[in-house]
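Given below, in the form of structure tokens, are the structures.
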Structure P
Amino acid sequence: MIPKYRKQFNQEFSQEKYTQFKKILKEKSDLEPVFRISESPIFLTKEFESKLIDASDSIIKQIKALSAETLQKAIPDNCRVPNDTNQPHFFTIDFGICKNKNGEIEPQLIELQAFPSLYAFQKVFEDTFCEVYPFISEIRNKMPNEEFKNYLKDIIVGKENPENVILLEIYPEKQKTAIDFKLTERLLGIKTVCLTKIKKEGKKLFYENNGKLTEIKRIYNRVIFDELDRIPDLKTEFDFREDVDVTWVTHPNWFFKISKFLLPLLQHQFVPKSYFLHEFPKTENLEDFVLKPLFSFAGSGVNLNPTKEITDAIEDKENYILQRKVTYEPIFEDINGEFSKAEIRLLYIWRENDDYPILLENLGRMTKAAMVNVDFNKKDAIWIGSSNAFFGEE
């Protein structure tokens, strides 16, 4: 995409530098990343960045124009949490990097979420690419690290003492994103707490902090509802659906409101046409679409090649969508002359009194397989896994 940067990176790349890169990440977090780290960043043009921002702006405006009643329909009755908020604190949008009929590289919306992604990790990730390959610094994110930290602190900690703010997860030490939890703790001075460790007294929540029972006033929530459903005999003192004296960051209802549920409602040249399964028109060809459950995470349940037999067998058709297929274009050349595909996630925050979200960072994911998931790649594949995008002039 930017030949001069791709050429220089491939010339400078070595296995020793890749090992050094991962070593620095471990030193900064005291944790080994358990997800695969791509050897390479993603280099994209400023023109492509403009297309991303244009599509995102349109999507955000369309969401803001939806009624509260429409968004409320997205929340399953058994997952509804009290004390909803007017807007989410976090907002992320995923785009595939594709080629249109005219041969132009363009983004295509894959999905969107009002759920925090790897905000702390991606900033460190970006910094580390620039440390190991200094020439990249000239096209790095212009936001200073201190400004980035202040934005995250403002949104997560707010005006509370950090000891009264927790990052909430279920069995956090077992999560693939544990490295982001650790970096968030170091950045903001908060603690990561397992849902099973939360204590409840009346409407107040507590956790044990250095041997002292400490009140929780803000929860940076990283728990996924449908993940809880898959844990047998889960015992907790606190149920999400209870009315408690805490501020949710982001409120759990927004996980459902900003989700695949919205895809059939959005229109833009970079938004593939989507339908709810029960509204899929007979004039469309099923083979042109991907089947996705509304309520799933990290690509689980996605069927790239749905058949009529599969869709007919689904009873709760209103909980599935069909999204027109897009083709990721393999344009990121590795040192062996092979090419990877990629998608990019834009990481926004949305402050409570702001009319519009603020773009903080991005997250890239690279693959050589049909799905953007390293499990589907050959074991010896390179230029696959988690990455970071840099935008510059051609």
Structure Q
Amino acid sequence: MSHPTDPTPYDALLLLSFGGPEGPDDVVPFLENVTRGRGIPRERLEEVGQHYFLFGGVSPINEQNRRLLAALREDFAANGLDLPVYWGNRNWDPYLTDTLREMVRDGRRRILVLATSAYSSYSGCRQYREDLAGALAALEAEGAELPRVDKIRVYWNHPGFLETMAEGVVAALEKLPAEVRGGAHLAFSTHSIPITAADTSGPEPGHGDGGAYVRQHMDAVRRISEAVREATGVERSAELVYQSRSGAPHIPWLEPDICDHLEEVHARGVPAVVIVPIGFVSDHMEVLYDLDTEAKAKAEELGLPMVRSATVGTDARFVAAVRDLVLERAAAERGEEPARCALGDLGPSHDRCPVGCCPGRAPRPAATGVDSPYA
């Protein structure tokens, strides 16, 4: 029997995230990184960058990842898990390729990756896998000895994620005036994506009608709503809504938008709303601007009492969930049959993405899947 905190065969964990600017001069170069290859003019990027300039040109995501990095290291050490944790970003410093290069120099040969996205979609899973493949290709061109890289399964239904989110909703309800609390509606908000991307999210057999992206979110909505009902004794209306739409207006994206939804529920007499940022692991720019700024302003315009519940951030239960997912995957790689924690109706996701899972606009090599060129 292996030790309960044995990470073998892995010798490192990589926290892989989106990245964000850390000053006004970083904003447009960061957005150029994000949109590279799409032909978006600089003037448009400067317009989009106004969201960041409202916050001093600083995205909160990097500092939040530093805190998560520290929390993971502390949790691992306290629980006897001897596994170093590194951090790399897709779009800003520390860049993924630089971090992988550092890991190789440090002698890391079997790396497990935690992406800061809990759901299946192109932008939330496969694009990270494509960037991993690109980073490995760059190291290969340099003559480096390539490590074996795997990715932790999507974790939207792990108890450490769902139970933390549910407790945040209960705490948010307490912030509403008592006279409207009982009728408060739950608006579960996540990042909108093109409908075509939603329909092809997850493995091919499940493509269509929102694919895995919508199904996973709806599963989470049901589980969190049930937990809130059990905690408060009140059955509440709840809906999945979307935010942060971008791109050409003629391309259909998932709807309804959160601000449109606030207008709709106000019109039907809902006395208050709790916005639940179900699609986000931490309070990064989409949460601070689209919810805490735009949606808040819309609610105030309507005279609709509104509060926003917390993301999981560095909550100890979420950090412990990451440890659980690391040990689960390590045991599976050793040929054992670990217990796979998952709530809701869909069960735990796959360890390795199959062929055709969350395809992009154009085929690109992707690491960590069954068709990885770096298996």
Structure R
Amino acid sequence: MGIELNPNCNNNEHQIIDSTQNSAPIVLGLQPAAMVDHVAKVDWSLLAQISGERGGSFPVAVEELNHIVCELNKHILASPDDSLPSKTIAGGSIANTIRGLAAGFGITTGMIGACGNDEQGSLFMSNMTSNKVNLSRLRLKNGSTAQCVCMVDESGNRTMRPCLSSAVKVQAEDLTRGDFKGSKWLMLRYAILNVEVINEAVRIAKEEGLLVSLDLASFEMVRKFRLPLLQLLESGNIDLCFANEDEAQELLRGEQDANPEAALDFLAKHCQWAVVTLGANGCIAKHGKKVVRVPAIGKTMAVDATGAGDLFACGFLYGLIKGLPLDECCKVGSCSGGSVIRSLGGEVTPANWQWMYKQMQSEGLLVPDLGKCHLL
């Protein structure tokens, strides 16, 4: 039982056989390149050395990634609560979301992507399978696994620099109808390097009857590569779209009204469900003619904002799958987004899942029926 390699694949690529889960997952996540996150709390002086704006996420070359990793130890901040000031875990926005859905909400999930046959690849697979994510659609290829440095400042804000150029990844021609058959949702994150494989995944997914969710990724990505994003949205194939306040502003840059409400209306013209998150001010969402504004739930000190949007999406999608009203989907998203910022990295700890379940219970929301989430 567990993870095996398919011996019938060629020398350069293997398909992973996950014998623990045989039926099609409800939710699939397309993350073309599996990724390992190096997360650390750092001082401002390191961020001053990094190209690009603070708070964003934009790809870097392997030389810059290695430089940042080497500098991390010189700038790590001590944690006042004695928790680890740094960690290395399976990462990537889509991985964070589908891991959360499986581990915290009991929704079956699977990942479409590729992983290198290196130390980072082994770490990625171990972490995801221990959280009950189906990896039978993950290809193991000769080469390197993608990495990302997540630098968290004293205020809990994160600046991310992923390195994808030298990593193995799934290509558009690798995708098959079998990857999608039987599932209900496909989750995507916008990235210019992945536009071709995203378009092919959307094409097959719609032919197989899946609903498609898209996250706008980062304000830098929207700013620099807005036209291909607009083409994707205007295709009519995106059913659910998530944007944070900064991404929403970039989406409508140059328009007279470039506020979150205007961005919500724009997204809702092309998607069944549109959501704009507003950080500590909660979120706004629209489905058809219904618009809701939901404040943040559960006061908590933000240790690290990494994964907040990913886990918000996780909770919101759980609500949709369970048939909850739009405002309750937002409330669950707020609870799950709040759970991950209480510790370092994009993976929710067992204690913070318990915190989330208590918040959901206090709001009268549908708590996942998992043995491990019995309230204390």
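Of structures P, Q, R, which gives 21.5 when Kirkwood radius over Cα pairs in Å is computed from the coordinates?
Value 21.5 for Kirkwood radius over Cα pairs in Å corresponds to Q out of P, Q, R.
Suppose you compute distance in nm of label points 7 Å out along Cα→Cβ at positions 100 and 132 for every structure in P, Q, R: which one lands on 1.7?
On the way: P: 3.5; Q: 1.0; R: 1.7.
Only structure R yields this read-out.
Moving on. 4, 17, 24, 19, 16, 11, 6, 1 is what came out when P(r) over Cα pairs in 5 Å bins from 0, in percent, for residues 252-307 alone was calculated for one structure; which of P, Q, R is it? Could you put the intermediate results ahead of the total?
On the way: P: 4, 17, 25, 28, 18, 7, 2, 0; Q: 4, 19, 31, 24, 16, 6, 1; R: 4, 17, 24, 19, 16, 11, 6, 1.
Source structure: R.
FYI, it's all coordinate maths here, none of it is from the lab. Values in this document were obtained by computation on a predicted structure and should not be read as measured data. Cβ atoms are built from the backbone, for glycine too; each structure is taken alone.
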